[in-house]
Structure P
Amino acid sequence: MRSLLLLKFYWFLGCCYLFSYCLLYADDWPQWRGVDRAGNWNESGIIERFPDNGPKLIWSTSIGSGYSGPSVSKGKVYVMDRLVKSLDSDESKFLHEGDPPRNINFVRKLLPGSERLLCLNEKNGKVLWSHEWDCSYTTVAAYAIGPRVTPSIDDSRVYSLGAEGDLFCNNANDGKVLWSKSFKKDYNLKMPEWGVSAHPLIYEDKLICVVGGEGSTVVAFDKINGNELWRSLSSKQPGYCPPVVHELGGKKQLLIWHSDALEALNPFDGSVYWSITIKPTYSMSIAQPVVAGNRVFIMSFNRVSACIEVSDNGESAKVAWRGSTRKGIAGVHNTAFISDGHIYACGSGGKYICARLSDGLQLWSTFEPFKRDRPISWGNVFTIKQGDRYFLANDLGELIIARLKPSGYEEISRAKLIEPTHKVSGRMLVWSHPAFANKRIYLRNDNEIRCYDLSKL
């Protein structure tokens, strides 16, 4: 009898251990690029390759259009979208004196509509609550699809930022607005061509935002009540690059890449540690700076890329090398990943590239993620590391499992998960970064958000 009781006791302890283990290794995805914005998916028990018919679809929920990626926290999925009558509404009008530009990439229109923050049940995709606000777009009409920013979750609060600079802090449980800001009204933001796109950063007691306006390129708010804590920098345009904090030279440094320079700030008061003049073409600072050791890598459109070396005391920096045709990677919409001294990212023409961090030399390049042998206009791939392999989400709605090494690209498996719905340069694409959480992937287009099971069978 005693042996039986002991057996049951140890069985119970084993169950508790397994439950704790599952909890420990089940990750949420509370912001853009996951925990710490590092692009790492740390869960175990993930599928090795896709079944012939693709991974199991758990649920699909209809939503409006947008580029905003999903975030996942505490059993809920958050995403932003836009509701419009029609992009060709009679109410819309050109926002140019005289004739509009011939290049559609610069044609602005006033387009009425509204933006929303949606909260969904992670298990079944049912909408738990939504927060909607009127929002007429004044940005380039060809890309006026919807919000660009992925919601950020901090405990019981969710932070969202619309394409026209409307910032909200909502109660994560019921959607109640706790505080809000308007970048246009409060900071005199002159709207960038392609809208407000920099994902706000939660850092300790602060919500750090790339805002714009004189002396307020970056602003830190109290994350609880929205009070301004500090503001810093002036720039021609705020750019589109998310802020990120890294330790460099023994100091926590807030990296801000705007239209004029890459600058490192003290995240506690906004003072500047160092500044390097690097001006992205058309102010297209989009990709987040990535860090390895004392080096910072940035990249953008039109062959713009650079590696910055930070001093040992963190108070100065210099350009280690600048990119060229065969040096560096000039990616536009994706953020690079650095592993073991090598940079991996998708370049402007859809060519996936590996380059050495030490000198920028390109070791290999391939169009294989798109199954093409020539450049693809605005081709884009999001890179997420999981263990010793990578999950690559291309803009065709496909998910690829691959190994990326200095020796080359090795594809393991791929599956089509969602249809591209947004037309750019004559082809349909999806530009929303997916979320990976609880052994699932969450991804959206302009019609729906889907959840697939990626657990090992």
Structure Q
Amino acid sequence: MTDTHKLFGTNGIRFIPGDEFDLDFVIKMGLSTGSFFQGNNIIVGYDGRISSPSLAKAISAGLMESGKNVTSAGIVPTPALQLTVKNSFYDGGIMITASHNPPEYNGIKVISSTGLEISRDEETIVEGIYFNQKYSRQDWKSVGTMNSNTSVIVDYISSILKNVDIESVKKRKLKIVIDSGNGTQSLSAPFVAESLGCEVLTINSHIDSNFSGRGGEPTPKTLDMLSKYVVENQADIGVGYDGDGDRSIFCDENGVVFWGDKSGTLVAKHLIQKGMKTPIITTIATSQIIDKMASDYNVDVYRTKVGSVDVSHKMQELDSKFGFEENGGCLYTPHIEVRDGAMGTALLLEVLSTDTRSLSAHVEDLPKFYQSKTKFSCPVEFRTSILDYIHSQLDEKSDRTDGLKIWWNDTSWSLIRPSGTEPIIRLFNESDDESELENINRKCSTLLEEQIKKLI
């Protein structure tokens, strides 16, 4: 970490246990978050990574040392834990997960009493407690207790089903292939789909700490097996989840995988047609597809920095019912305004239940834009100077809200953004013209590769 007083990234804290940080760090983070939380009852969940149980115990030890009573939820999807915090008596929660990161990584997500991850300002408060060692340690008589909660996933599935038109989806009799990516949605998503009357086929459906099936991140490149299974089994839809189950990436009946820009816009359009008038919240990295669609219905679109934390809090601020991210995050306030892969799946199944058209036909109706997404390995300490240099070489309109966004013309843009969770730089490009997309991708890729080579 280059900033000695910064721990939180785009979504929580990410690190390699035993490399960057050890168990002592995790215990101290338990003390720090325990000192931050106002109430006394905290629930802790974790994903299926090999290091997760030990980290969950370590952070629970710190929480109890600060006087908090800890409830263990065991292995659960992140949104399931967040929903439990929102709907129960818990004063906060901790999720041990590194989401889509490779198996050697792990992380800490701190959840407020609302079920949302704590705000950026609150992250700063926690960091201040940690770096200044302002812990609220208790003596032996006042340390917290520990118990367990085994109903988290059951309650989670129930909430999803409450917020979708079950009978409509059942009538459509859809066939779905679910690729859980050896992650936590294997414990919930297939049961949601079955409850909606779907014929369910699964792959990578067991918890595997190494994500050995296809890795923890669902992308068009990693979901080739899903695509193949959908076509071979004549399924209506396929879906792949990330390691902690808060994101979903879909493919149509032809095996074509598409990003969350399209699935999010399809759901948003469906909700608007059902009567939703509140603003739609998304990020600076999301396609213009949503803007073109929403303008047809006079619905506002607001953009935030990349990260579900920012989307969630903007939704709360503007009383929005729906938000989404291009990476497959889907946030639906009647359920909970955090990203949720299974809720996103249920809503897209509801979209398909509105008529007999295929998923590809629904996608074909969307405004036409072309995207490309790539990533470049880059040490953390060089990323800012690389962006500064590229910015200095350009005359085009640009935006430094989050990384560097370059507007080549009214319908073509690039976003060069350092990852908040990994030592990489991500490059997003979009245009309504395929040849223009190739040009701007080539230009930005060359600039990035040259600068990275120079510096490392």
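Every read-out reported here was derived from the displayed coordinates using simple, explicitly stated rules and does not represent laboratory data. Please read these numbers as outputs of a predicted model, since none were measured by experiment. Cβ atoms are built from the backbone, for glycine too; each structure is taken alone.
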Using the calculated result 17.3, 52 for Rg and Dmax of the Cα atoms in Å, for residues 232-447 alone, pick out the matching structure from P, Q.
Q
Rank structures P, Q by distance in nm of label points 7 Å out along Cα→Cβ at positions 64 and 80 and report only the one at the top, that is, the highest.
Q
With semi-axes √(5λ) of the Cα gyration tensor in Å coming out at 33, 27, 25, pick the structure among P, Q it was computed from.
P
One of P, Q was used to compute mean count of other Cβ atoms within 10 Å over residues 304-311, and the result was 24.6. Which label is that?
Q
With mean count of other Cβ atoms within 10 Å over residues 104-111 derived as 24.0, matching label from P, Q:
Q
Value -2000, calculated as helix-only ellipticity at 222 nm (-39500 (n - 2.57) for each DSSP H run of 4 or more, over all residues; to 500), assigned to which of P, Q:
P
For distance in nm of label points 7 Å out along Cα→Cβ at positions 240 and 392, which of the structures P, Q scores highest?
Q
